[in-house]
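Asker: Below are structures written as structure tokens.
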Structure 1
Amino acid sequence: MPYIGVSPSNGVRQTYDYTATAGQTSFSGSDNNSQTLTYTDSAYIDVYQNGILLIPSDYTATTGTTVVLDTGATVSDTLQIVVYDVFSVADTVSASDGGSFGGNVGVGGTLSVTGNVISPITLAGTTPTLTIGDAGAEDTKIVFDGNAQDYHIGLDDSADTLVIGKGSALGTTTAMSFDANGIITKPLQPAFLADCNYVESNLAINASHTVPALNERFDQNSDYNNSTYTFTAPVTGKYQLNCNFYVHFFDDSTNYVEFIINTSNRIYRGIIDNSLTPGDVDNYNNCVSVLADMDASDTAHMQINIPNSGTAQMRHSNLMTFSGYLVA
């Protein structure tokens with residue numbers, strides 16, 4: 001059943017006042033107050049003649065704009081027609097006080113939100129899609145607002161690259177970059193290469209010698225110290241370490257020589273048995289590579305170990321290199 005109450009536009013009711021002429025039966029159009037008679041349902045109107053309420057059988061109201069009396073009125077009779085609004089109570093959320101929607105909400109235009117959108121949020125449908133940006137020439141990003149540190153994923157539109165980095169501003173500290181060809185770079189990934197830029201002669205026997213790889217070719221993330229010739233792992237992980245050893249004047253009397261990658265966890269060796277190379281060797285090259293398990297703050301450096309045999313005549317070359325990078 002319809003509810004009779006406050007209309008969103010006209011209030012509880014609308015009153016129309018007419019003054020009759022002699023024998024007038026039909027009342028419509030503009031009343032004494034210049035209001036035009038209109039009604040929706042004749043069941044929800046009251047008709048008063050000279051203040052007396054008429055019963056529905058005394059008049060006809062079917063058109064929505066006219067009331068016709070069965071008996072003509074006397075001149076100067078007053079006819080008052082009261083029209084009641086018929087409507088259902090609106091199921092709305094207050095614009096000023098807010099509220100909640102219990103069902104689905106469809107938005108055909110632009111949805112503007114000021115304030116927070118409370119999670120969880122689910123993108124449903126056969127092909128759920130979230131598009132950020134409108135094809136304009138501007139950078140777009142998602143910022144993860146952390147307690148101590150913010151991170152972002154964003155599009156650097158001018159370079160056509162997708163970047164992942166630290167901070168709320170795009171490009172503040174880029175950790176990973178994807179270009180338009182799918183090439184991935186990691187500007188902060190630990191990686192270094194250093195070489196020995198001078199020759200050290202007459203290496204002592206019965207001793208281990210740290211190779212002075214002084215010259216940094218590159219050092220991403222600044223993990224190599226060229227004053228101590230040491231790489232320090234910034235995080236726990238698996239590191240590929242490579243040493244290219246090159247020495248001169250390998251003494252025939254020396255039984256063997258060890259070429260070493262020395263890390264905090266263990267030592268990785270490459271050994272040359274001099275019995276296989278009779279006579280002094282003017283030039284000798286050996287490469288040692290390992291995928292090393294290193295904890296954060298573990299160190300690695302390259303060494304040459306000469307046992308207590310032969311004479312101190314070996315020297316290392318300035319062609320030796322030490323390199324490494326984080327794999328996983």
Structure 2
Amino acid sequence: MQHDCAPRPVVGIDVAKDKLDVFIDLPARSLSVVANDDAGRAALVDELRRINVLLVCIEATGRYHRRLAADLLDAGIPVAVVNPQRVREYARATGRLEKTDPIDARVLAEFARAVGPRREEKLPEKQVELRDLVSRRRALVQVRVAEKNRLADDAPKLARAQAQKLLRVVERQIDDLDRAIAKLAERDDDWNHKAGLIASVKGVGAATANQLVAELPELGRLDRQQIAKLVGVAPLNCDSGRRRGQRHIRGGRHDVRVTLYMGAFNAIQHNPRFRDFAERLVAAGKPFKVIVTAAMRKLLVILNQMVKTNTPWNPALAFQFR
């Protein structure tokens with residue numbers, strides 16, 4: 001029996017609001033600009049199916065890339081959604097200083113071929129809706145923080161009155177979102193169960209649990225090193241020769257780290273095991289930032305193991321603080 005060993009093409013797509021610039025690397029060619037609408041995406045999906053692509057690489061561009069990624073995944077076409085900063089760094093490293101939409105599409109294909117980024121998984125429609133609601137809630141929380149900071153300033157009377165009025169509106173909208181998120185989560189048994197496991201950790205509330213389930217579907221599927229690196233809380237080496245540099249975290253999912261920060265901070269305040277963990281680091285002379293980062297990683301690893309083993313929080317379990 002003979003097998004076709006010919007390499008399959010990799011595709012880079014630069015996504016804009018109204019158009020898609022597409023580059024296919026085998027054979028190297030660019031498609032005519034594709035309209036970013038239902039008809040344009042359907043025609044593109046048919047073409048990519050016909051040539052049996054290995055991977056399609058697109059940048060995370062807010063809501064613009066989501067419809068395309070969903071259409072490709074529905075058609076069974078592998079997709080990687082990558083951080084634009086990583087692609088730009090790759091372009092600079094390979095001497096590509098120019099930046100146009102067709103060039104970006106080509107660089108995306110080359111990046112995907114060289115790096116092999118992680119492929120997206122198709123999410124249930126309800127989970128996509130939940131993730132959007134969680135994202136909206138986070139945006140409103142940021143507005144709330146900004147307006148509260150303005151109230152603390154010595155602002156004019158009118159500015160303070162407007163900030164107070166806006167805060168009342170924002171608070172109502174956050175409450176509405178919390179109810180909508182809770183209602184949707186209750187209808188999804190898997191989501192509800194995972195969120196319940198996470199919220200069983202003292203100091204981690206329902207809002208934090210829902211955010212983590214929405215934005216980290218890989219929780220419970222990876223090992224401790226993989227999940228820490230995916231989120232961006234794994235300390236990375238910075239050594240050269242005999243020099244041993246300070247370890248730092250970077251990359252990963254910023255929104256998940258923000259959620260983990262609040263969860264770890266609250267756990268240090270209210271959970272005896274995390275409080276003891278933090279006090280040991282304080283006694284060792286570690287700065288506050290290092291302590292909270294270590295608690296974030298510890299919390300993530302614990303939650304990952306809890307979801308993987310379907311085990312609620314139990315401070316007596318050895319894996320949780322080894």
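No lab work stands behind these numbers, since they all come straight from the coordinates. Keep in mind that what you see is a predicted model, and the values were worked out from it rather than measured. Cβ atoms are built from the backbone, for glycine too; each structure is taken alone.
Asker: Which of 1, 2 yields -19500 for helix-only ellipticity at 222 nm (-39500 (n - 2.57) for each DSSP H run of 4 or more, over all residues; to 500), as computed?
Answerer: Working: 1: 0; 2: -19500.
Among 1, 2, the structure yielding -19500 for helix-only ellipticity at 222 nm (-39500 (n - 2.57) for each DSSP H run of 4 or more, over all residues; to 500) is 2.
Asker: While we're here: Compare mean projected area of the Cα convex hull in nm² across structures 1, 2 and report the one with the greatest value.
Answerer: If we compare mean projected area of the Cα convex hull in nm² over 1, 2, the biggest value is for 1.
Asker: While we're on this one: Determine which structure produced the value 4.2 for distance in nm of label points 7 Å out along Cα→Cβ at positions 64 and 224, calculated from the coordinates; the candidates are 1, 2.
Answerer: Of the options listed, only 2 reproduces it.
Asker: Moving to a separate point now. Using volume of the Cα convex hull per residue in Å³, for residues 112-231 alone, single out the structure from 1, 2 with the greatest value.
Answerer: Going through 1, 2 one by one, volume of the Cα convex hull per residue in Å³, for residues 112-231 alone peaks for structure 1.
Asker: Identify the structure, out of 1, 2, from whose coordinates distance in nm of label points 7 Å out along Cα→Cβ at positions 72 and 304 was calculated to give 2.6. The partial results should precede the final answer.
Answerer: Details: 1: 13.5; 2: 2.6.
Structure 2 accounts for this read-out.
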